[in-house]
Structure P
Amino acid sequence: MPTALHIQHLNKHFGNGKHALKDINLTVEKGEMVALIGASGSGKSTLLRHVAGLMLADGSSESLIEVEGQSVQRQGRLNPHIRRVRSQIGFVFQQFNLVDRLPVLTNVLVGLLHRTPGWRGWLRMFNRSERHLALEALSRVGIADCHGQRASTLSGGQQQRAAIARTLVQGAQLVLADEPIASLDPESSRKVMDILARINREDQCTVVVSLHQVDVAMKYCPRVVALHQGKVVYDGPSSALTPSLLRELYGVQVEELLAPAAPVAVHVPSERPVGWNTPVMHPV
């Protein structure tokens, strides 16, 4: 199977001495939808930011991160051509990362900057076909009628959908979603997760989404990678994540993960997902 993401011996220490990521080794095949779970402080956001090249691993480690066969960083040094590699990576932030004063359509068109001449991007001069592409992406996430509004006028759920539309316009092969429903109401959360599942299914893009709620992870993601104190402690099918196993892995922190989310509807695939792995248990 072609590999979308490969992480090898990833370690990260912060200036305060905290060992935030501890020898992470992970492979995600093309077309997978993977949930990254863990209690607060487990390293989920830190890991995703390393994959996107927004943070650097320890320079003294033998770390390697590759996306679509291209190096993002090696031994704590970014690929000199990181802009080209990042064009394959869409990042959906918890707090949306839209420019409030700009129209929704312009925020979505930002996804095209990697292949737009610098002067046109600076002047926000996008042609008709580019605008059509952005409108089509907004239509896919259900907010095309909001294209002319300032981003600040949208609800949180609408802003998150606009952020996903930006990754669609970008043509990202790997979508990283960092707690995309953490600040949303239950109905908006359901819509956002439905959209991520749909683009994974329809566009065959790979999705790695970090989540607090285990029930959401189990409904949408066939595979779960669990982090605890910066280490991978479980990698396998979400169906095997029983409450007793989670208590074994997380101890008292398990209540944070088992807190119920709102009921969600989800498409259930009829076949085994691409890149299905045998469960891997790691000692804490």
Structure Q
Amino acid sequence: MNGTPQRITANGIDFAYLEAGPADGPLVLCMHGFPDHALTWDLLMPQLAAAGYHVVAPWLRGYSPTGLAPDGNYESASVALDILALADALAGDRDAVLIGHDWGAIASYGAVGHGPDRFSKFVALAVPHASGLMPTFFTPAQLQRSFYVFLFQTPLAEMVVPANDYEFIDYLWSYWSPGHPPTAEYMRALKDTLGTPGSTEAAIAYYRYTLGTLPGIPALADVGAAASGPMNVPTLYLHGIDCGCMGVESANEELLAPNFPAGLEMHLIPHAGHFLHRDQPEVVNGLILDFLAH
């Protein structure tokens, strides 16, 4: 894996990305979530590269070293269009594979729903399609897990998140993936990403657009709605059984399957939390590679 970030402009954003594998291989786009960065894929990228894929892991808009959104917009529909623009720029006229975790998954549902012809396969981790998410989001247990979403609607967020060298971020990782502490080096790189001027504010803004505290762009309403519609691409969904962010009850195959007419393969990963691709990399990587090979 090339540890030096490369750069490309797509959808008006100056993206930084990591890459691995042959440049002429099938493109695999790997989209990270919150609170995270492109290095989250460093355990998966070499294996995909060894299988012949051209793997690209961008930092999302607003997450340094990717640039801030020029218009200040961080709604999921804009990130979905970023994904489609990156696929166009990097894959040309060939299909791409899309992998998304957390916010990367949320935006990827929009990208796949809006532009299914762009992708051959889709892998989502840790946040299910709206058909599984919405029936469980307003339960008391999930509202407790999602306390941060509501905190982020207030001006307190900009004070709380970076305080004491991003102690809040350390807490979320320990709460969301109990028993799987990241390395100090990994967290230092993540905190440096968020500590770049504007990046913490951008990460918080994602949530303000989600609940409507910040108004979205009306012209993107169809892209936003596509995230809740059918996913017409063969899909693999993976969820950690011990996830402290999004309860495992949201990964309900009976609710999810009808929204994946091209096929849904689903696995619940034991001894894994929200960051399941880092908690159980051998299991998760193996499932992803098997899914892409068939």
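I have 16.4 for Kirkwood radius over Cα pairs in Å, for residues 168-255 alone, calculated from one of the structures P, Q. Which structure is it?
It must be structure Q, since only it matches.
Rank structures P, Q by distance in nm of label points 7 Å out along Cα→Cβ at positions 80 and 216 and report only the one at the top, that is, the highest.
P
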Checklist line | mean count of other Cβ atoms within 10 Å over residues 104-111 - structure with the largest value, from P, Q | finding: Q
Checklist line | Test item: helix-only ellipticity at 222 nm (-39500 (n - 2.57) for each DSSP H run of 4 or more, over all residues; to 500) calculated as -9000, pick one of P, Q | finding: P
Note to self: Starting from the value 17.3, 49: which structure in P, Q was Rg and Dmax of the Cα atoms in Å calculated from?
What the structure shows: Q
Next item on the list: Assuming 20 is relative contact order in percent (Cα under 8 Å, 6 or more apart) as calculated from a single structure, say which of P, Q it is.
Entry: Q
Notebook entry, point to check: Comparing mean count of other Cβ atoms within 10 Å over residues 88-95 across P, Q, which is largest?
Noted result: P
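None of the figures in this text is laboratory data; all of them are computed from the coordinates on show. Since we're looking at a predicted model, the values are computed, not measured. Cβ atoms are built from the backbone, for glycine too; each structure is taken alone.
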